[in-house]
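Q: Each structure below appears as structure tokens.
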Structure 1
Amino acid sequence: MTLIKSISGIRGTIGGGVGDNLTPVDAVKFASAYGMFLKQNINKDRLTVVIGRDARISGPMIHNLVVNTLIGLGIDVIDLGLSTTPTVEVAVPLEKADGGIILTASHNPKQWNALKLLNAKGEFLSGADGAKILELAATESFDFVDVDSLGTITTNDAYMDIHIDEVLNLPLVDAELVKTKKYKVVVDAVNSSGGIIIPNLLEQMGVEVVKLYCEPNGHFPHNPEPLKEHLEDICKLVVEEQADFGIVVDPDVDRLAFISNDGEMFGEEYTLVAVADYVLSKTPGNTVSNMSSSRALRDITQKHNGNYQASAVGEVNVVELMKKTQAIIGGEGNGGIIYPELHYGRDSLVGVALFLTYLANQEKSVAELRASYPQYYMSKNKIELTPQIDVDAILEAMTARYKKEEINTIDGVKIDFATEWVHLRKSNTEPIIRIYTEAPTQQEADALAIRIIDEIKTVAGI
């Protein structure tokens, strides 16, 4: 089964059987459930929803199904067309809309697509609201309007430019300073909408752009998750072009990774660390990331006399804790920057603009900047799930095995050792168990991961 319903949206592979994959029937059903949820909970005569999609091959099909389903419910649609997740999040409150849907499976391969559901603030729905939508979908309690009450479609293709303007207007973004540095940057946008919006932002900041896989045709040239093993081409090109650094985004532009000027990974985890270091140096305060993120953010936060806390994995969980602790910056170690000054959502544009401004204030190369941070190394692994694998039993067994260590079970099981940690959890977005480890050296992180994976396989009998 490859239809996953979680706090990260309704996500599945295209084709196959209804209820097991993201078929046209499933797209209509979940769009209907979302529309009915809005109608039941918002007391207005006419509702409006903002829709945008990434460049996936299945995007136009899913887009047409979702838009016309909402129209059939009597809901007006503001159609952004090809867009990004953070752009839709910015557009919802600016349009005073009642919600939003982003059609994207984020970092998943091309056979996947998804409906990411937003509230009127342009933020992901809470777990409780998501559960209500799943209940509506299960009962199929839909009530479509008559022909005189159908919704309308308003097309607005200006929002990627509006989003860029909003970022450039942030007080901590200094485009004029960046322009004086005459940076040269390589961009890998995995042939999705980032290939439009990231080069446009860079050019407005006076940066020379070398484009790699920036044609938004949905044919991903490599696995779209921005991990080292998928990024050989840009690492090589940064060196060949003698660029100052490289930028990698996923298909919906909410994850951001940098390549240092020497062609090495800056480290997906260190995207948030570097941007937070800059923000905290100008506006001291608290930070939040999820439990699978590097300890380096905690170290940087403490350096600036702030308080760091970790949430369960999932953007909605990070945002909830950020609001509770009044964090001024946060995000996820997968390269997701959440900067509330603009909006409560992971946003690669915000990350790029703040990073460029920070770099322009430093007399360091990107490689030198990376070397200045606390050195931690992560190993990110996964085990494919089958129906025979009992994830809960595995996590309970691992908790018992390490009961003498510091254990956190708010999201899977995180085991903190003196100088390293491991986090085991079932993914919100794929049928896998994720095994993340961190240690002072890559060898130690890899060794811990291998040990834990062997122990899991023994427990599971696989």
Structure 2
Amino acid sequence: MARPNRVPPAFGGGAALLAACAAWAQVECGSAGGDLVFTEFASIANSTASAGVDAAAFGIRHTNIGSAPLPAVLTSAMHPVLAPNLYRFTDSGGVSRIEQVGMGWCFHSGIPLNTGGFCVCQSAGGVEDVIGVGCTDTHTASRAGTAGSLGPRWQVNASAGVSVFPWSTPTGTNAGRVQLAVADVDPAVHPGALLFAEMVVAHPDDAAAGNAANNAGVRRVTASVSAGNANILLSGSTQPGVAAVQLWKTLDSGVVEAIVDVPGDGRFIVAARVVRLGGNQWDYEYAVFNQNSHRSARAFALPLPADAGGVTAGFHDVHYHSGDGPGGATIVGTDWAFSRDGNAATWATGTIDVNAAANALRWGTMYNFRLRGAVSPEDGEVVIDLFRPGAPDAVAAALPVPARLSCLADHDGSGVAEVADIFAFLADWFAGAPAGDALGDGGNGVPDIFAFLAAWFAGC
């Protein structure tokens, strides 16, 4: 099966991005039952960096777009919780990636203001601590970044929308706010990178009504660095109902995406990008976002032919902080271990029975899995093993996977060398794309053309 080999275009323009994202916004007022949607990043409060780590808090608005009022009672578990994240998109050397570079604790939201603006706000019937039908609740960045209003994600079952009351509060510098390494957002370190803020909301009645699929919202942000501090600013507009990982296929048309719903639990969104590089190498990049699966993930596996030879594997997660783990212990940040067994490659963390604070892929979090080698793709399945016990113990997503030893003459990865491969190679060569570097020496020169044609005439 042919796969695109082109280098995706630079996507620095905010207007084009927002126009593309608008197609994803499937949020309309008047859905059945209570339906809480994150609708606006309204402001940002930047903190002061410490030891290269900075933090920010977001002013927020969330709206009940449903037909039933939603409780927002801070003296019980019947209220919204909102988990903030920060992501970075890069496109370098023919490889595009979207990675999570920051996360914060959950904001426990109550005392709703019940204003209009997104939908027509209907009366809450004189009942206090209720988000009325069509009504929006607003909180300042200062309040959303106050430690006393923040609780750890592990105390929330996002698939059921249920949180613990009373919740634990964070400790340490910039406790509980969205923490980020200054170097991760520095334009001098990542030129041309795009940054995105994301919020994922959970509520018991929203989940019970089956309305949790639209519970993420995203907005582009920008960053500058001065005197060791990162300054995050809002850009563009918020896209309700869109998770940050879903922007990847907007920014790079070669991305393939799959929605994976765990029976009786929550949702994963899995995306992949496969691209041919120079020297007969292929790059595989997978992003797995746990939107609201309480069972979480502990392993990620994909096919890999036993005769594939040497491959380079990579992994990227996000830094937990402030004691955000069972019993107040910070989640163990050890990278998932990579292994090969027969015709499979697997990344895995510890099991829950050994360590409840293992580095599982918990709700509202995204991890990346990457592989590079001389192996070309076809459609297949990746498998996600679940962390918490239950049935099933694993789920699968249909995505491109490594399938066979790569042949230099089979430029498009279809499995056979044909005339179309010559034109595909020359297109990449003239474009200066990495795939046009047949020799893998770092440049597209005339010898690369001769090397490719020699391979093509020899066949696969």
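Only the coordinates and a few stated rules stand behind these numbers; no lab work does. Being a predicted model, the structure only gives us computed values, none of them experimental. Cβ atoms are built from the backbone, for glycine too; each structure is taken alone.
Q: For Kirkwood radius over Cα pairs in Å, for residues 144-391 alone, which of 1, 2 scores largest?
A: Once Kirkwood radius over Cα pairs in Å, for residues 144-391 alone is tallied for 1, 2, the winner is 2.
Q: Output the label of whichever structure in 1, 2 has the greatest value of FRET efficiency 1/(1 + (r/R0)^6) of positions 216 and 368 (r between Cβ atoms, R0 = 35 Å, to 0.05).
A: Greatest value across 1, 2: structure 2.
Q: Identify which of structures 1, 2 gives the largest calculated value of relative contact order in percent (Cα under 8 Å, 6 or more apart).
A: Ranking 1, 2 on relative contact order in percent (Cα under 8 Å, 6 or more apart), first place is 2.
Q: Can you tell which of 1, 2 yields 6.1 when distance in nm of label points 7 Å out along Cα→Cβ at positions 72 and 416 is derived from it?
A: Source structure: 2.
Q: Supply the structure label, taken from 1, 2, corresponding to Cα Rg over 2.2 N^0.38 Å with the calculated value 0.96.
A: Details: 1: 0.96; 2: 1.02.
Considering all the candidates, the number was obtained from 1.
Q: Given a value of 3.5 for distance in nm of label points 7 Å out along Cα→Cβ at positions 48 and 304, calculated from one of 1, 2, which structure does it belong to?
A: Matching structure: 1.
Q: Oh, and also: Taking distance in nm of label points 7 Å out along Cα→Cβ at positions 168 and 208 as the quantity of interest, name the structure among 1, 2 where it is greatest.
A: Largest one: structure 2.
Q: Right, here's the next one. Out of 1, 2, choose the structure whose coordinates give FRET efficiency 1/(1 + (r/R0)^6) of positions 176 and 344 (r between Cβ atoms, R0 = 30 Å, to 0.05) equal to 0.60 when calculated. All intermediate terms of the calculation are to be shown ahead of the outcome.
A: Values: 1: 0.60; 2: 0.15.
So the calculation was done on 1.
Q: Quick one: helix-only ellipticity at 222 nm (-39500 (n - 2.57) for each DSSP H run of 4 or more, over all residues; to 500) came out at -11500 when computed from one of 1, 2, so which one is it?
A: 1
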